[in-house]
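K.L.:
The data blocks that follow each hold one structure.
What follows is calculated from the coordinates using simple rules that are stated; it is not laboratory data. Please read these numbers as outputs of a predicted model, since none were measured by experiment. Cβ atoms are built from the backbone, for glycine too; each structure is taken alone.
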Structure I
Amino acid sequence: MAIQSICVHGHFYQPPREDPITGEIPQEAGAEPYHNWNERILAECYRPNAELGNFRLISFNVGPTLWEWIESYDPAVCRKIVSQDHANLGRFGVGNAMAQAYNHTILPLATYNDKVTQIYWGIADFQHRFGHNPQGMWLPETAVDLETLNILAEQGIDFTILAPWQAVQENIDSSEPYLVQLDQGRRINVFFYNRELSTKVSFDQGATTNADSFIQKEVSPRFQAEKTKNNEPQLLLIASDGELYGHHQKFRDQFLAHLVNGASVEAGFSSSYPGLWLKSYPVVKTIRIREKTSWSCPHGVMRWMGQCECINTDGRWKYYLRKAFDHLSEEIDHIYFDSLSPYIQDPWALRNQYIYVVLGKMSTVDLINDMAGHKLPAQAIHSIQQLLEAQFERQRMYTSCGWFYEDFNRIETKNNLAYAAQAVRLIRLATGVDLTPNVIADLKHVISHRTGLRGDVVFQRLLRGTIK
């Protein structure tokens, strides 16, 4: 009997919204009747999907920065989501939750050390939330290059999910996963989602009003007759923004529930997920990937670095913003490394381990002394702590949402600038070095084509503690 399975992957994510000074999320316009967008989307999406049991029947990832907020605001929802992954872990030996690179950074545009940190932090956060190691990792915007895949494999990640056009080969068969050969004999499994089905779910509201109809009209015809005839296993993977189910589209949480637990079963299709599929069916075919590509920009990763054809307005501000942040990062990293080298043998390893402080697993003092190999003077510890906090803010300022939209004058980009301002403030407190002049000079070129607002003006307001 032919194995015909479907898998829905939901990418659940919101960018960080906290004021870096207060740690609180300010009231956000448009989120009414809720205080902010996190609260509204929790009510419309995360909570109802958890209550319906949908997280047990799909593949999913939840962004670490979103996890942190949900856990503090509504821990019961976190427990329900985790328990649904654990149900699969107990039944099949593999869970259905995936990790995510920590700050939703576009990894092909990041330095090697930043890629390592983002992946390391994402794995550590997953272990903390779910209590077991992740088998797969979702790459932000599925943006990929070989260096990123090598780091994933080095850190024990077995698979990721990509868009079909991210393969070098055209017209690939996305009903089965592939192996990507990496350096030093390493390799990683890649699942490519079904383009047509994922597009229907994401952008055609009429196609997802009835799960039974969707299965009959959209899913069934996508299985390959030749493979069915030869009893070859097929997995149709549908990938979408998880917030589509109830937030972006009303009632789609109920559509999802019936799709994976009713309509598909009645049609004779089983539900699966990547970890379980790999346990059941060995991967034999290899494939090469297109580097610096993503799922939401047909022009590679241009959307997050400059003028992109996806946006019909002036996108030069994105180039200047990234240039300003890259320049600032180089200066912060230089100060960080030089300041820590007399005390810490590997400052980058210390930065990676800092995630355990963020997660509340150990104190900063204990971490620093452990990495130093002996107890350091109180003043040295205080300065190193501020430098680590600056590194944390430096990572946050690369959150991809800051570049995603067409205009600079948006809350997402201003939040990124707030994290940059806090990093500058912390560097000054730790070392007395003021990085402000260079940042202001670089940000003068970041200009809203809509309002004329300039990046240097926003940055200086933020430095004064006025977030507007």
Structure II
Amino acid sequence: MNTQYDYLIVGSGAGGSAAAYHLARSGKAVLLIEKGGTLPTDGSTLDVDKVFRQGAFKSHEPWVDGRGKPLVPQEYYNLGGKTKWYGAALLRFAPHEFGADEAHQCLAWPVDYEEMEPFYGEAERLLGVRHFATEPELRAILGRLQNGGAGWPAGPLPLGLKPEILDHPEEAKHFDGFASVKGLKFDAQVGLLDRVRDRPNLTVITGSPVAALDFAEGAPERITGVVCEDGTRYRAGKVLLAAGALHSPRFLQTHLERTGLAARLPSADQVGRYYKCHLNAAMIGLSPAVKTDLLRKTILILDERFPHSSVQTLGWVDGEIVATELPRMVPRWVADLVGRRAYGFWLTSEDGSHAQNRVRARADGHERPQLDYDVRRLRPAVTEHRKLLRAFRAQLFRAGFVTVTKPIPVAATAHACGTMAAGADPRRSVVDRHGCVHGMENLYVVDGSVLSRSGRVNPALTIAAWSLRVARLLEPGVDRS
């Protein structure tokens, strides 16, 4: 087996697959290593009980929270990463969301929207971004929400779904939080990796966890490859971390500590800091009328009263899904009664960046990794999010809905970012504007950990766009000024 490559990518989510797509097309030798395997196509990834109640496809890796209490983040180890399970909402950040917002505790990006714009366009093309028609019941709901000029202006939600999904009701009802069996969702595997899988210069290895970064003898700042848990070494001219905001910083932290670089690099203390995951809540509206819309997740609401927040409709809700949130002793007919009359909404607010919200490879006094995230450090974001929930709940009530709200806990890490923030100053960031880790050679980061801000929408498209940009800058002869 060839163990020497031009580029080595760790992780196959939005960032890893986008980099693999671009670099494989350059003709150079590319290796992508994924910790997990390929998901089955037997229909089990659409099974509500297995996916939601059993958590059959989630990681069970034990962590601790900021107080040292047990925590299991909702991570997925499989080809395509968490995008296999995302709701396919693919939105751009607004131009102003690349700048600092001190009042909301938000850091600035080292690049602006104009520099990212062409890569947004490429990512949208590759991920099949399109709008779907608003279904009849949702049109009626929106009319009642906006009755009397109450605000809540709505627009189409960009989705990475194939139009044929409407011909497959089982898939249309189970794309938001499920993995498509027929490839009708443009996740990282379908939209990016599968486009280049047949190229002889691309090697994809699954089921092979990376254990450590490898480096040149006597020069730990010069990364030469990775070492897998089975002891296999793979070498490359450039290594790209794309393991996600919870895992990429752990690789780097461990390397810095083991080699003594933690005491020498100005950016070392920043690794793992500024973890962000949005403040999210699911709000279910219940009305007397039975709901039959199929796709449902087609609308985005951005209201100027809540400048750091957004509201999206959720995908299909029924008794089977509702039952996973109820105690087992509750009769199924109750869940069915509720589910048939339910419409779901996803309320998101950008959380600020706080240095103490962080990921550690090992917690003090524990061998387990730590996710220390406390919303009390983010007062402006919490204040806006609470106002958003109150206002939207009240408007749904006026529209004829009784609501049930579920705050999304720390363990839900679907929108995880930060922890290796991009910036110009190595004392306040981890990677530079080109994606290279400050003070390191040949080590780049192309996942959500680089996001200095998370905006008010899902980050997947921005992660893919950043990765495409970094991959482009890695090509020989490209101007990196």
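K.L.:
Going by mean count of other Cβ atoms within 10 Å over residues 43-50, which of structures I, II comes out largest?
P.N.:
Going through I, II one by one, mean count of other Cβ atoms within 10 Å over residues 43-50 is largest in I.
K.L.:
Match the computed value 16.0 of mean count of other Cβ atoms within 10 Å over residues 131-138 to one of the structures I, II, and report its label.
P.N.:
On the way: I: 20.8; II: 16.0.
Answer by label: II.
K.L.:
Ranked by mean count of other Cβ atoms within 10 Å over residues 347-354, which of I, II sits at the highest value?
P.N.:
On the way: I: 20.6; II: 25.9.
The structure with the largest value is II.
K.L.:
Output the label of whichever structure in I, II has the greatest value of distance in nm of label points 7 Å out along Cα→Cβ at positions 83 and 355.
P.N.:
Values: I: 2.7; II: 3.4.
Structure II comes out on top.
K.L.:
OK, next. Suppose you compute distance in nm of label points 7 Å out along Cα→Cβ at positions 171 and 283 for every structure in I, II: which one lands on 2.4?
P.N.:
Of the structures listed, the value fits I.
K.L.:
Here is a further query. Among I, II, considering only distance in nm of label points 7 Å out along Cα→Cβ at positions 115 and 403, which has the greatest calculated value?
P.N.:
If we compare distance in nm of label points 7 Å out along Cα→Cβ at positions 115 and 403 over I, II, the biggest value is for II.
K.L.:
I would also like to ask the following. Please compute relative contact order in percent (Cα under 8 Å, 6 or more apart) for structures I, II and give me the label with the greatest value. Walk me through the intermediate numbers first.
P.N.:
Working: I: 18; II: 24.
Result for relative contact order in percent (Cα under 8 Å, 6 or more apart) over I, II: largest is II.
K.L.:
Now for a separate question. For percent of Cα pairs over 21 Å apart, for residues 147-218 alone, which of the structures I, II scores highest?
P.N.:
Top value of percent of Cα pairs over 21 Å apart, for residues 147-218 alone goes to structure II.
K.L.:
Name the one structure among I, II that Cα extents along the principal axes in Å, for residues 211-458 alone of 71, 41, 35 was derived from.
P.N.:
Going label by label, the one that fits is II.
K.L.:
Can you tell which of I, II yields 0.10 when FRET efficiency 1/(1 + (r/R0)^6) of positions 323 and 451 (r between Cβ atoms, R0 = 25 Å, to 0.05) is derived from it?
P.N.:
For FRET efficiency 1/(1 + (r/R0)^6) of positions 323 and 451 (r between Cβ atoms, R0 = 25 Å, to 0.05), the value 0.10 is produced by structure II.
K.L.:
Next question, about the same structure. One of I, II was used to compute helix-only ellipticity at 222 nm (-39500 (n - 2.57) for each DSSP H run of 4 or more, over all residues; to 500), and the answer was -13000. Which one was it?
P.N.:
Answer by label: I.
K.L.:
When mean count of other Cβ atoms within 10 Å over residues 75-82 is computed for each of I, II, which one produces 24.1? Provide the component values of the computation, followed by the final result.
P.N.:
Values: I: 16.8; II: 24.1.
Traced to structure II.
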